[in-house]
Structure I
Amino acid sequence: MSHDLALLQLFINSLVAIFLLSIRSGNLLSNRILAFYFVIFNLDISNFVFIHFYSSHLNLEMLRAHVSALLAPTLYFYVRSVLHTDFHFKARDWAHTLPFIIVILTFMPRFYLVEDTALKLQINNNLQPSFEVLFVHILIHIQWATYLALIFITIRRNKLTILNSYSDELKLNKQWLSYFMSFFMMGFALALIRNVVKFTEFQSALDVITPIMMLAGLGFSCWILWQALHKPELFKGISSQLEAVRFPTDNKKISTKQAVAILAKLELQMQSQQSFLNPTLNIDTLAEEVGVAAQDISLALNHHLGRHFFDFINGYRIKAACEMLASPDSSEKTVLDISLESGFNSKSSFNTAFKKQMQITPSEYRQQHKNTSTILP
């Protein structure tokens, strides 16, 4: 069963990799990194398909297993490239290959450089757990745990940066990336269980755990392929070239007097120019309009108002929407019309933001005010 599942997964992964490499627009580097991930993953599971070949070439079999030490760094670079379209590799990024190099060097004396086939088979088949095998298993799982933590920190930091820089809800639409990482969390948990069981007396359970891992991996590959075919824009570049907005941990601060002055300028701009009606308004554009540095606006909002730029702008949009929903003059307008006129770029984002602030839906708010106006003399 594992053989058939691995063969199917090899085929689907290859299709996804070819698709990603064939795209000639958008974030090419991001697509190539993900394609590289699938190539490495195919190598990692190829032993279930090419059993006889690897049993005759033990050095290649071990190298195949060790290449998996590149999976976690590749995933990390992919997420970074998705969140930052100006991402590019630097010389220091080669340091991420260090775990792979350590793994190779660990097996060099008693495996790669020896001719003793019996010893190689003993180590490769885990007939008697060796220091090398135990060390590498521990190292790889620590590596995965570390990189997964780094990835979630990177995603969270990116979200905070967007909240401090943009008012466009679509910039925050990284739900697919959350699903993407959930698959890896599940895969990491299964791999951890499998590798723990491998060194216990319950090795027969591997016959159940391994197919489950294969099915999970197959599901992930199918999901990626489905997304690629039905939502190709996800793989054609996600705009994330953000103006660097410092976080509260930075040293720069502004006084309460400065913050009050900045907030007054913002209030005047919202009232007189209604900048919030621009659905793609960002902190840099607003900074130019009011003549205040973007970083100072962010500090004033975060430290002295306790709000992100995203929520600050949406507050004005929802206020404008409430006035239209309650006005008899707008009774012919649909909720979608009102959402667009108040600065939102979609009905779904409007409904989410409105319910978050008002605790009821736009339709319920309109109905309440319609009933109120009906009973008035």
Structure II
Amino acid sequence: MLTAVTGINWGDEGKGRVIDLLAEQADIVVRYQGGNNAGHTVVTDQGKFVLNLLPSGILHPDVVCVLGDGMVVDLEHLSNEISQIQAKGITVNPEHLKLSKRATISMPWHKIQDELEENRLAKTGSAFGSTRRGIAYAYSDKYRKKTIRLGDLLHLNEENIKSRLKTMLDAKNLELAGCYHQEPMSYPALLSWCEKQALQFAPYITDTSDYLNAALAQGKKVVLEAQLGAMRDIDYGIFPYTSSSSTISAYGPIGAGIPGQPLDHVVGVLKAYSTCVGAGPFVAEKAMSETWQEILRQSGGEYGAATGRPRRVGPFDAVASRYGLKCQNADLIALTKLDVLCTMKEIPVITGYKKGNIQMTEFDPMENLKTTHL
């Protein structure tokens, strides 16, 4: 059985806890897109875990976790994340965690580019609210064919890989020196960095497509874990204030490395109210007073798992949620954090928008609208 767990809104819906619950009955959990630019928070008897790259199933000793083809992987961050959960008693080894040889490596310069460009844009008030973790630049270089994949770390002694590294480095130094006046990076330093990553992660890197297809053929239960939500999808979200990957369930089998496998179920995760981290249109925050928002933020602990930034908050948005459910094609819904609203005498719900004098009940991700009625 193949089940995708996806976010219906802007992310932060509580997918981590839903996947943790499903993992109790699953054999494999697969992250299929994104990088370490968002996080899933899971609380267990062993403590609180914030997972940016590792699938939420990593907390279950009998579950195999996979980082899929569609991800961009910051290996230094992954190493730190593994160390942090190992310190809390979680076992991580190549039998428990598998990295797709086709997943893209987030290179050291991607974070540098992200930081430099976001700082440049901030001077004119044009910043996107990036997490500054290099995700957009990793995906950009993936499609420009100017980065390497995890499987390439197994072949660093081959001349074609060395040649590609040199070509990539030459191009990147031109960008960083020409656009941002940075000192050039050296090839020996780059090769040394790659060798260090290979030494640690080579045992984990494998053909996860073969592994997953074989598992499904044996009747095993596989859960696909999405990052963020429909509103942050690169194609169907509030562009350009989106992530750089597809958060949609239909991409799940592709990003997991099993494009020929159909989904049996899609679990759409909704929060009982609206939250959003980062820039871009967010109608819900216009519906209530700042005092109401701060009370909700404090009650729900609404701070980004990856960044710690206070989340923008508002009432449940039925209009945006219908759009998200349509995008995700969810046949099952998981509603989270309803208990946070238990102290309210009345629970507000957004049922319509306003554009000028026009009443609207359909969500358009390209419009910055106002709430018209609750």
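Using Kirkwood radius over Cα pairs in Å, single out the structure from I, II with the greatest value. Write out the running numbers ahead of the final one.
On the way: I: 24.6; II: 21.5.
Largest calculated value belongs to I.
Starting from the value 1.22: which structure in I, II was Cα Rg over 2.2 N^0.38 Å, for residues 13-140 alone calculated from?
Values: I: 1.22; II: 1.13.
Computing Cα Rg over 2.2 N^0.38 Å, for residues 13-140 alone on every structure in I, II gives 1.22 only for I.
So mean count of other Cβ atoms within 10 Å over residues 181-188, computed for just one structure, reads 12.0; which one of I, II is that? Please report the intermediate quantities before stating the final value.
Working: I: 15.2; II: 12.0.
Corresponding structure: II.
Out of I, II, which structure matches -21500 when helix-only ellipticity at 222 nm (-39500 (n - 2.57) for each DSSP H run of 4 or more, over all residues; to 500) is calculated? Could you put the intermediate results ahead of the total?
Values: I: -21500; II: -9500.
Computed on structure I.
When Rg and Dmax of the Cα atoms in Å, for residues 93-276 alone is calculated, the result is 18.8, 56; to which of the structures I, II does this value belong? Please report the intermediate quantities before stating the final value.
Working: I: 25.0, 83; II: 18.8, 56.
Structure of origin is II.
Match the computed value 16.9, 54 of Rg and Dmax of the Cα atoms in Å, for residues 213-316 alone to one of the structures I, II, and report its label.
Values: I: 19.7, 61; II: 16.9, 54.
Source structure: II.
Here relative contact order in percent (Cα under 8 Å, 6 or more apart) has been calculated and equals 18, so which of I, II was it run on? Write out the running numbers ahead of the final one.
Details: I: 18; II: 24.
Value 18 for relative contact order in percent (Cα under 8 Å, 6 or more apart) corresponds to I out of I, II.
When distance in nm of label points 7 Å out along Cα→Cβ at positions 205 and 365 is computed for each of I, II, which one produces 3.2?
Values: I: 5.3; II: 3.2.
The value was obtained from structure II.
Out of I, II, which one gives 1.3 for distance in nm of label points 7 Å out along Cα→Cβ at positions 77 and 309 as computed from the coordinates? Provide the component values of the computation, followed by the final result.
Working: I: 3.0; II: 1.3.
The read-out comes from structure II.
Looking just at distance in nm of label points 7 Å out along Cα→Cβ at positions 189 and 357, which of the labels I, II belongs to the structure with the highest value? Walk me through the numbers on the way to the answer.
Working: I: 3.7; II: 6.3.
Top value of distance in nm of label points 7 Å out along Cα→Cβ at positions 189 and 357 goes to structure II.
Computed from the coordinates by the stated procedures, all read-outs in this text should not be read as laboratory data. Bear in mind the structure is a predicted one, so any value in this text is a computation, not a measurement. Cβ atoms are built from the backbone, for glycine too; each structure is taken alone.
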